[in-house]
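Before anything else, here is the set of structures, which you'll find just below.
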Structure P
Amino acid sequence: MDDAISRYKQELRGVGLRATSGRVAVLRALENSPHATAETVFTLIRGDLPGTSTQAVYMVLNDLTRTGLIRRFEPAGSAALYERRIGDNHHHLVCDECGVVRDVDCVVGRAPCLTPPDDTGFRVREAEVTFWGLCERCQANPVDAGPVFSG
């Protein structure tokens with residue numbers, strides 16, 4: 001058995017989830033394609049799991065997000081994106097033109113990186129920052145760019 005598949009199964013069991021073929025396939029897809037939409041994940045796994053549906057993928061993504069095995073974030077104007085990089089409170093760079101997403105490490109110090117001047121009693125666990133601009137490709141070739149929203 002593939003080492004990655006064994007690791008995925010162990011992670012799933014570690015958070016109290018059954019290690020189903022659908023969950024393993026979604027983890028593998030996100031490992032290979034970070035910042036993917038649910039539709040992208042569905043496209044990536046449907047060849048290996050021909051009986052799966054987009055609804056099943058959404059349910060798996062919700063389970064994996066709820067248990068902390070993946071992270072969900074929503075850049076403005078984009079569908080929700082999912083990634084395997086968790087627990088480090090990193091942030092994202094998003095291209096205004098083509099939608100490409102890149103990870104950027106925590107802005108300042110340790111998580112949550114940013115502390116509000118008045119937390120009004122909240123215990124902050126995460127600060128989400130999105131930097132918007134133009135990627136190198138879109139700066140060099142503005143005519144060729146088109147929205148892709150992938151990582």
Structure Q
Amino acid sequence: MGSVFLPHLHTGWHVDQAILSEDERLVIVRFGRDHDKDCMIMDEHLYNVAEKIKNFAAIYLCDIDQVPDFNQMYELYDPCTVMFFFRNKHMMCDFGTGNNNKLNFSIGEDSQDLIDIIETIYRGARKGKGLVVSPKDYSSRMNI
């Protein structure tokens with residue numbers, strides 16, 4: 001149900017504008033399909049944290065079938081992928097999974113884990129870091 005309430009980006013131009021327009025907040029883009037089970041779970045987490053993080057992060061959803069512009073560039077092959085941007089720069093996070101470019105696994109039932117990840121990335125971004133280390137090691141998690 002979270003995908004209904006979160007803003008959607010319907011073209012590549014809209015994705016670019018969302019990333020370019022924020023100077024002070026982290027931009028979070030969930031790439032995937034609204035009808036996909038894994039995306040529905042992630043969208044619910046994102047919706048649950050949206051109000052708590054609104055001062056330092058903006059959340060958007062992008063359907064990879066409707067907007068295929070970024071599929072190859074960002075290697076969007078997973079059912080659900082969450083990426084982070086700050087001041088038009090792609091932010092990376094070491095989750096212990098070997099893929100520092102994106103969050104492409106389920107974070108579990110606790111939305112607090114997602115808030116912690118977002119806060120860590122935001123704080124690192126404000127300090128000028130391009131890569132931060134996740135507050136929790138997710139190496140034992142499976143991809144969604």
Structure R
Amino acid sequence: MANQQLLEDAYIERCDKETEELIAKETFSFLTQPLDYLKKHKKEFLFLESKQFDAIHVDAVSLEVDDVFGTYDVMLGLRFQKKFGNVLKEELNQNLKGSEAKFDLLFSNEDGLWDLNFALNYVEGYREDLSIGEAFELIHQFLVKLVEKIK
């Protein structure tokens with residue numbers, strides 16, 4: 001079951017991957033759905049905002065299934081200066097597990113954000129039987145450690 005305190009203030013949307021149009025706004029109870037909901041609804045992605053993510057310099061988190069690899073892809077914006085790029089890359093390389101573990105990290109001068117994409121499947125603690133809420137908790141824990149290294 002998802003940690004009530006971590007995500008209780010969460011704003012959650014289900015959106016169409018192709019058009020990015022809103023399908024539905026969801027309540028906290030949606031987070032109890034199994035993570036494989038996304039494999040059954042491949043045309044959707046989840047968008048989540050929370051004060052808990054704000055506190056670690058994360059704009060919002062999107063989660064979807066990669067159409068090619070079938071991994072759970074996490075996409076977010078990190079509010080850190082460009083100068084932290086090498087530290088971010090080093091930490092991501094060390095903390096994403098597995099030979100297939102890859103990430104995309106690009107600085108957007110336009111937004112002043114680091115656009116970060118990585119597969120949840122390579123985060124320590126990942127299991128196929130997670131709920132959506134547990135997946136977002138795991139993403140949060142992973143990002144907390146990442147941000148601590150930068151600070």
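For Kirkwood radius over Cα pairs in Å, the calculated result is 16.9, so let me know which of P, Q, R that is.
Numbers: P: 16.9; Q: 14.9; R: 15.6.
Source structure for this number: P.
Have a look at P, Q, R and say which one yields 3.5 for distance in nm of label points 7 Å out along Cα→Cβ at positions 61 and 133, as calculated. Could you put the intermediate results ahead of the total?
Numbers: P: 2.8; Q: 3.5; R: 1.4.
It must be structure Q, since only it matches.
With mean count of other Cβ atoms within 10 Å over residues 77-84 as the yardstick, tell me which of P, Q, R scores highest. Could you put the intermediate results ahead of the total?
Values: P: 17.9; Q: 21.2; R: 14.6.
Of structures P, Q, R, the maximum of mean count of other Cβ atoms within 10 Å over residues 77-84 occurs in Q.
Upon calculation of Rg and Dmax of the Cα atoms in Å, for residues 21-92 alone from the atomic coordinates, which of the structures P, Q, R produces 11.5, 35?
On the way: P: 11.5, 35; Q: 12.1, 33; R: 14.5, 40.
Going through each structure in turn, the value belongs to P.
Rule-based calculations on the coordinates, nothing more; no lab input. A quick note: this is a predicted structure, and the numbers were derived from the prediction, not measured. Cβ atoms are built from the backbone, for glycine too; each structure is taken alone.
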